[in-house]
Structure 1
Amino acid sequence: MDKFKDIRPYQDAEIRPVLDRMLTDEEMLDSIARFYFPRLTRIFPKTMTDAAAKKLRKQVKTVHDVKSMQDVIASYMDKMIHDTTTQLTNSGLEKLKDGRNYLFISNHRDITMDPAFVNYMLYHAGHETLQIAIGDNLLKKPFVTDLMRLNKSFIVHRSLKGRELLQALKLLSEYMHYCVAHEENVWIAQREGRAKDGIDKTDPALLKMLAMGRRDLPLGESLNELHIVPVAISYEYDACDVLKADELYQLETRGSFTKTDKSDIQSIVTGMIGTKGHVHVAFGAEQKFESDDPDELAEIIDAQILENYALSDSNYLALEKLKQDGLAPLHLLSDIFERREISKANRKKFEKRVKAIDPKLHKHLLFGYANPVINKLKSGFAV
């Protein structure tokens, strides 16, 4: 494992020393205090950071290895699920075989919550929890890196160039092959960056990277060794829908979107504490690839994610609004609105949400919700 030391998660023997170091990290404690008590921390910074340290010490005092760290994180997830979701469901877990480990490739809607929900389902079903791929663009501070690596995250180096990047990607692929071969489940998003427009597409370059760990094999065979399972995560409400719509609007009107150091943090926090409604995690079937064409294989993964994506009333209501505005592809719609019975409560909730948003963002926000329905119709899947 020494060759993976710089990218892998922390191991059992490293957990307690890292925690003890973090409990004295003033920047981290200040960030936690400002997150939970912004006003009081501005007035009494030392008092509130001391209080944050005391609370953290109490919460992690029994943590001494990876499993006990996961137990603490599961308790945080329980509270977050209670506070921000109305329902959390899953399907397809029965397809996972005992004694086999998988690489889960999921659509990407939320920076931290996508793998968190997949992990939560596996944890409560008695399966091995995930090793999670996270881009180094999110790890701008040492304590954030520590937090991620405490939670079984491994680092994807995206900021490197040229030969250094190639070597880093090869090491990354080798690490994922190592994990699956040594009884660890792995999660990675189907592409770099979240789907801002509600269209879930796998990057063929991702599949080529995954195969680099066994370059002695044809691409399809190399991927088959990873036991790839596509996962479709669907949110009734995307907590970051306004942030995404604003980014798309700026790209459309200005030709660019300026990302600040706070953009990712804002998206992470909003995704964690924002309203999500009904969340569904659909596990697909393990893939047995018979082709070595990465574009063809990406389409296979995309089809399964799209087919398994669970539509909510919000998706249909967005399409209905686009139809009213003359923006929907009318030739696809046929009688879908007659076939979908939408409750008055859901209609009122969606209309209230849209009404509260700047009208200039409506088009992009609505397509973000409507595109899963549109793409299912285009692909011939049931809606």
Structure 2
Amino acid sequence: MDYSYTRQLEEKQYYVEELLDQFAPVAPILGMEDPTEYRTKVQAVFGYDYHGKIASGIYRSGTHHLVPIRSCLVQHPKADAILASIRSLANRFHITPYEEDEGYGYLRHVLVKISLSTGEAMVVLVCGQWPIPSQADFLSALRQQNPEISTIALNINREQTSMVLSEHGVKILWGKGYIEERLCGLDFRVSPTSFFQVNPKQAEVLYTVAMRMAQLTSTDKVIDAYCGTGTIALIAASKGAGEVLGLEVNQEAIDDAESNAEKNKLENVRFVCEDASTYLKKLAKEKQSCDVLFLDPPRSGSDERFLAAAIKLAPRKIVYISCNPLTLERDLRYVLRFSDYWVGGIQPVDMFPHTNHVETVVLLQR
């Protein structure tokens, strides 16, 4: 944030070029017109400030010491307003923050998700104990002060962990249980636990680049590995692909993906809850193939098991969407070493202005 936005983009461009221009020329990075208030998912930890008042914010790096934050340049202002309401109501109703070491107290974290297209908001209260004092009055006042809230949910987390949500599941306290977001002309249902890009404006830019690289036709068989709630698979299905298969190990994400396909009346897409490496290997063994393979792995990148299976499957094109240029460089080196693919395009996209993260889309062709 000490750099001008232009300088930030130059730094990211240089970083990607340094790692990846050994494979092909790197296109100029795609930045945002307004690089502020883009983050539609906000997680806040609750505790006390130096005056003993209930505060919310983030942990100081490498510790569990709370740094109180009232507003943030990259967060959607509606999320800041909702968190301010919760702080004020928690003080009013004596809803104490959860003390990890003592195992005592109520409010531990709050997760807020905002929809840019509908303006709806979802609030997930992560508590160490339930019910909280004056529960009905608290929920009613929160909704009254923030009429855009359409869902309030609860997750109980008493674990000694840095994970925000525990595995005890989420209970809907009020509302329909999800919000809806629009992306690339499609409607997506976003539930409390489902993954959705936190910067929808740039996600649209990212996926448009990926589809342009894929150049899908009506006869193409497409696989979206690591498909999550089906974003890429559904966009590919809507952009003229013949048939699309989404692979994901998380059953909840698959349920969301299927309901998103139904919502958008897309019949040329199906989803399978299975490990992508195992499934690709099985397809290759059965002498099946696909024309285009999309992969959008986590920050740790893909692994050799998956890449070996992908090479065996031999799609005409692989479109690799990466959130970490370091692991992308490692994976590209592996693919180029053990196959006859070449890099046909590299496009960085600034998904997270004012941070050191950069997304990159790479086209591999046989």
**Fill in**
Calculated from one of 1, 2, volume of the Cα convex hull per residue in Å³ reads 140, and the structure in question is 2
**Prompt:** Which structure, out of 1, 2, was semi-axes √(5λ) of the Cα gyration tensor in Å, for residues 141-212 alone calculated from, if the result is 28, 18, 10?
**Reply:** 2
**Prompt:** For FRET efficiency 1/(1 + (r/R0)^6) of positions 109 and 205 (r between Cβ atoms, R0 = 25 Å, to 0.05), which of 1, 2 scores largest?
**Reply:** 1
**Request:** Out of 1, 2, choose the structure whose coordinates give distance in nm of label points 7 Å out along Cα→Cβ at positions 13 and 85 equal to 4.2 when calculated.
**Result:** 2
**Prompt:** So helix-only ellipticity at 222 nm (-39500 (n - 2.57) for each DSSP H run of 4 or more, over all residues; to 500), computed for just one structure, reads -9500; which one of 1, 2 is that?
**Reply:** 2
**Request:** For the read-out semi-axes √(5λ) of the Cα gyration tensor in Å, for residues 45-268 alone, a value of 37, 17, 17 was computed from one structure; give its label from 1, 2.
**Result:** 2
**Prompt:** For which of 1, 2 does relative contact order in percent (Cα under 8 Å, 6 or more apart), calculated from the coordinates, equal 15?
**Reply:** 2
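None of the figures in this text is laboratory data; all of them are computed from the coordinates on show. Since the model is a prediction, treat every value here as computed from it, not as a measurement. Cβ atoms are built from the backbone, for glycine too; each structure is taken alone.
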